[in-house]
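Pasting the structures in now, so scroll down.
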Structure P
Amino acid sequence: MPSLPEHPVQFAFDGEIERLLRRWLTDDCTAAQLNWKFRTYYELRRWIPQTIKERLQQKRNRKLIVDPEWYLGNRFISEFRIALRKDLEADNTSVLHPWPRPYQHTLVLTHDVETADGFARIDRLARLEEHSGVRSTWFVIPHKYPIDWGLLTDLRDRGHEIGVHGYNHDGRLFASRRRFDSRTPLINKSIQEFSATGFRSPMVHRQLDWMQAIDMQYDASCFDVDPFQAMPGGVGGIWPFHVGRFVEIPYTMPQDHTLIRLGALDKNIWLKKMAQNRLLRGASTLITHPDYLESDEQLAEYRAFLDEATTDPSLWIALASDVANWWNDRCPPKHAMLETSQQDSACSQTQSADPRVRTTALKNLFADFLVEHAN
């Protein structure tokens, strides 16, 4: 039976858009299960050589039948257009702008560090970003490879952020509630040791109710659309949302390793998705990996994307923790006011005294989107 998380959920908008986001999250929570093939694979994965794992993943990705522009999420866009028009017809016009004044959209750069080789490449990739004037969030696995604590401290001192990437990246964190509960104290200890406020589950496996036990301010394990994930789903929306005790920040851009395995690492794909996200006043949250961005050509493509993205004065380039802090300031979660029915759970007004918070007309917020999708 489809259902939302048991814990209160609060979305960015009210009305028909809120109902659309609620339905997509419900479907994601229902779909977020591993089939028997993947359960077996993750039980055996520790004994499979890395080259064979990559070959299997590449073979699966190429066998999937998807639209060449799958990353644009056209089904959600069509449904959002209908919901938006219904809200405009109902005169639901006053909304909180998703982002702090004066910005119109957001870019959140994140990295999952999956191997010791990837960890060794962190500094090179971080300095590339710094050369473009940006900083990022690095999700590090606490129980898989040796941790260079000096490097983590240096990254924080340079303006980057460290997050926790699961337990040991074996794909079995959610195999059972017992296993999850046995690992949670060690994950929480790592969050303290890393001075982290954020978490991302390996392979973006997720169970949002269980994850309430993790001592985090935000999670980054959901996605808007990604047909290549072993645990299927997709929340559709490209805005953060509150779920229980934390802010959920979905990733909303194609991952680098997906594009590499499809033979299409191209900055223009990222720029095209970011342009659409701008129309929706959303967050462009990107996952890349120092493990996969290894060749000069790949690094040059990433650098070219950053150099072009940073020319947009309406773009807020933020750490994931900054986005989570902002989302709480913009509209604190109304946990105390929510009933178990979880009605009235979006946010159209704020009590925040932060001068960056602003109210705007719905038709003005999405004016560019309405022009683009006039027909």
Structure Q
Amino acid sequence: MIEVKRVADSGMMKEFIMLPWKAKIYEHDPAWVPPLISVQKEMFDRRKGYFFEIGEAEFFLAYREGVPVGRITAHVNRLYEEKYDRETGFFGFFESINDDGVAQSLFHAASSWLEQRGKKIMNGPQSFSIYDSVGFEVEGADKMPTVGLYHFAPYYKDLAETCGFIKCIDWHCFLVERIHYDRHAPYLNEVKNSLLNSTDVQFKTLEMKDIMKRAREVQHIFNTAWEGNWGHLPLTDKQMEMIFRQLRALVIPDFAIFAEKGEKTVGFIISVPDVNPCLRILNGRRYPWRMLRFLRAMKNTKRVRSIIMGVLPEYRGQHIDDIFYLKSIEVGLRLDIWESDCSMIAETNLRMLRALKPLTSDPYKTYRIFQRPIDAA
């Protein structure tokens, strides 16, 4: 018999966080990168987590014979309601053994909670927002994701479809290999210099003493530049603070590039090393002996991900984004980077997909956000 319970105390929250380990969902899955337990504790803390300033969430655990076998959150987002509609609610942080009954029980609990709040559609996974971990992998689930992305058990998409979910939207991940850059390096350098000579925009790299000042600039530019993109919601102060606290440990100053016109910052691009293979060493915990191995492994990282970028709308069409890409390539070549991850790109972003076509092949990974009517529960 399957029993679903609301997470009611700290002991149950510990069970919620530790479920992927305790239920052995990823025991033999080399693509899984265990999340940092301390980060999840902060996200789920109603006093500290950024989401609880803009939304409401409930946590559920599924038990079979007293043993936790699955988990899910149900949540509503006030920013989403103000910007898009008041009929859509969300599920996230889904984990389950490969059992249709467990999955259906979890989805039913989340759906019922959302129905009580007037929702008619359940969308997900979004854990918690569009700029956190979203979508189940429908392609490339055998490959380890890049930093900032999450790997789900390959059977989750099947559980979702069995439980009545249909596709909402796909997000693609691409890898651009160094060989494409090496082949065209002299030409790319010539193009970069030509573009730099034709603009009065200045390009500067990050000084670590200015990182929080830059965080405020990034927040303003990102929220403005991404307006109109699928599912976009503005980053809050608390959300941006969380992002930059995590980036501080990863960022390489030369890979954080800012465009300035006079005294005004008009664009940025930030790339970070792919530390996911190294994070596997930590297995969720920052024990000192694991941290030493993690730091040693980081020195051998050969992949980066351009994790966040934006140019103010009034400065588009001035090749600022092209210069960002070319300067990032220059840094990557100098630091002996082999691959650059470009993700996640919505299937509706045709301009970006066309721009990547000459540099890479098909996506190496695709995430799908699903949805179903609440009354399908």
Structure R
Amino acid sequence: MGSLPTIRHIETLLRNELAPNEFVVSTKSSRLTVPGENFGSEMLSIVIKIKDNVTKAERTLHTAAKLIPESKEVQTLFDTQVTYKSEYQFYSSIGPLLDNFLKENGFPEGADFIAPFYGGRLNLNGSDRVDEDAIILMANLKYLGYATGDKAKGLDISSVEVALKSLAKFHAAGIGFKQQNPQSFETHFIPYFYYFIGHHFHDLVFANLIPVLESGGFSTEEIETVKSVYQGITKKQDISNTWGTLIHYDTWMNNILIKNDGSEPKNAIIVDHQVYEQGTPLNDIMLFLFTSVQLDILKTEIDHFLDFYFNSLITNLRRLGLDISKFSRDSFNEEIKIAVKKYEFHHTMWLLEPILNPNLQSLATFKQGDVYLLNWTEEHKKRIQFITPLCFEKGWF
């Protein structure tokens, strides 16, 4: 990790934040994340001192700057020319559209599941090419008291429920906006959808998954079913007109920051909007539950969490004035099956590698087609050996 990137012309980024007589006095930058916390970008903390030229009043803005990855390999891996543009579009356009939609439809607090956005750009030359001057500047959530959980352990019940509430609001906003503003959804959302599959992990994880299942007592027939599900990952298709919505598609715990009120979780903000897509909201929910909940809690509370999310989503849809008769629990259960079988079992299996590998600092370590044995932790194996029979038991395969 080299020296800190230089942020040029930061005052122009803040044109919507600065009052007419205000100017930037100084900035102080430091790294916001360590290797292994954020794989697809560089994150800086930038403390910005601002002064009013007339009143001489001063204030401080605590911001987080998202930059493109320094490594060219990582830029290629994460398709930065596409995904960074998508994230910039999310914060500059989609986020404000959802915020206004919610405020106009019974949610005065708006899209409080999105970090406040101060400004951004793709470059300084006015082209559509993302370069080293690209920046997305938002509120520093850590300064505001938000934090991620321990990814090696997972979240407790209260934290999971707060995260599910924010996800339910995010999904309801997308469903409502799409149904009430279909043309705007077509124009401002769909062109930026991006479907990401961990191809670089596909063969490697598969080669390690099968021995874990074999040693876990799974039958030959069950293992063949798992092979079929894992290898059957496809591009999203046949999206339900009812359930289809804007989904995050990377909802593991490092992308959901939680703020406590005392010892109790109070609110969650969803970050890292690089690979959002149109699909069933159960993609986000099943990935989150499979990867980010303490395993002992997941074993006993999976049904409770699904009930909790469903009820929260329906409450939000009703508040938005939607016809909730179409959103039956039976159809919800079918969406779970679609999400798990077509996408999220595969998604979970490869994502557990970067989540539970304590020594992994960059995904560029892995190359597509790599096949060798990984030193998976016991926690990693236990999670696989719980999720897989659960999918059989629930009929999700």
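Every number in this text was worked out from the coordinates using simple rules, so none of it is lab data. Everything quoted here is computed from the prediction, not taken from an experiment. Cβ atoms are built from the backbone, for glycine too; each structure is taken alone.
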Exercise for the section: Work out mean count of other Cβ atoms within 10 Å over residues 12-19 for each of structures P, Q, R, then name the structure with the largest result. Expected result: P
Practice task
Work out distance in nm of label points 7 Å out along Cα→Cβ at positions 68 and 284 for each of structures P, Q, R, then name the structure with the largest result.
Solution key: R
Problem - Among P, Q, R, structure where relative contact order in percent (Cα under 8 Å, 6 or more apart) as derived comes to 23 - result: Q
Exercise for the section: Taking 19.6, 59 as the value of Rg and Dmax of the Cα atoms in Å, for residues 20-99 alone derived from one of the structures shown (P, Q, R), identify that structure. Expected result: P
